[in-house]
Structure P
Amino acid sequence: MRILVIEDDRKVANFIQTGLGQEGYSVDVLNDGEDAGEQARVIDYDAVVLDLMLPGRSGFQVLRDIRARKASLPVVILTAKDAPEERATGLDAGADDYMTKPFALVELSARLRAVLRRGAPLESVLRVVDLEMDTVHRTVRRGGMAIDLRPKEYALLEFLMRNVDRPLTKALIIEHVWDLHFDSVSNVVEVHINSLRKKIDKGFNVPLIHTVRGIGYLLTDAPS
């Protein structure tokens, strides 16, 4: 899942980026509202966390811009403005949720999961043959056996499972699983694919993670 955080307080933005990153999200940060609407349009984000008090353009202007370009993109407002009238204004302007500062990261994460479930036709339980992922409880099992994954392994597997039978390039994987400025010449994708293979395929008769020569990787139960 790829999240755009629009927050001018760099400490708060870094806190959110680090916390959500540890949960497996890919997080991009903007510190003003000038280019936020355009970036949300051209990049395939799953949700936006939006402050209201931004330099350049206000959060309400950014929200209207996002709604004009991507009407269904989930947006969670995160702001110090806590008056009931301001909360109502934010929700009426098109926000999917409204949180006030100070906030707990665990609550922000839960609210993101909630708007992602509401905002897009995403299945909460993904299955490919005997591989099962519960995206609500963030658990993975194969053949009934629990599989322990690190956050980025989980994020990579979820991306593969949501694109079953579709070859995915390394660049596309980096774009959706890692952050915007990730070094594309790194071998981190290969490292994580190899780690997933050891956890997902080792000991099972049917391998699910395949290399597509000259393209990238895909998850399928079809023979390679």
Structure Q
Amino acid sequence: MVRAFIFDMDGVLCDSEEIMAAAGCRMFKERHGVKVMPADFSPFVGTGEDRYLGGVAAEYGVSLNMPSDKEEAYRLYGEIARHELKPIPGVIQFLHTASERGFRLAVATSADLIKVEINLAAIGVPDSLFAARVTGSQIEHKKPAPDIFLKAAEQLGLAPEECIVFEDAVNGVQAAKAAGMRCVGITSSFSAELLAENGADWTAPDFSSLTPSFFA
């Protein structure tokens, strides 16, 4: 029986990658006088902000001042997200309907807690909807290791087979399957074919065509 839904954040609850890349570009220019491009961040999407910024810094030979540079990137991100961040279509209704029907909800993201708080506020999702939140700082092994989803299930007090994960990235799908959970691949970042090849049990472009009863 399905009793819980576990959501990745970026690309699943909201589409923040362009905004985070813009914030990163501004931080590198303002703090280090280096012009980096949004595409430079693509290989590091979903790895957590330390690696997200650090990977680009390494490519350009920049020595970051951490955590100060990351904090500044988040400040810039929050400024932009407040006005521009949008939820993935249908996800707000899905969350509320799932909660009303008794499903337990969790967020499991490689990002830091501050980004979770910025994003949920920007898209108008109350934190109270989620019975568990797991962020990158709480786990040692990142996706595609299963740790983050196993910790979310532990916080929910449920077995892995009682949880369904919603993911948009290949390494996230692999992590969900390694955790022994079924997975819905949201095709905001990768194709349905690629997500299915890596183990997604279902795929969908967004949440507008999904209802919690589909997984009962």
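We did not get these values from a lab; they are worked out from the coordinates using the rules stated. None of the values given here were measured: they were computed from a predicted structure. Cβ atoms are built from the backbone, for glycine too; each structure is taken alone.
Numbers below:
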{"item": "Among P, Q, structure where P(r) over Cα pairs in 10 Å bins from 0, in percent as derived comes to 9, 36, 36, 16, 3, 0", "result": "Q"}
{"item": "Structure (P, Q) behind the derived value 39 of percent of Cα pairs over 20 Å apart, for residues 99-170 alone", "result": "P"}
{"item": "Comparison of P, Q by mean count of other Cβ atoms within 10 Å over residues 19-26 - largest value held by", "result": "Q"}
{"item": "Origin of the derived value 0.15 (FRET efficiency 1/(1 + (r/R0)^6) of positions 11 and 139 (r between Cβ atoms, R0 = 25 Å, to 0.05); candidates P, Q)", "result": "P"}
{"item": "Structure (P, Q) behind the derived value 16 of relative contact order in percent (Cα under 8 Å, 6 or more apart)", "result": "P"}
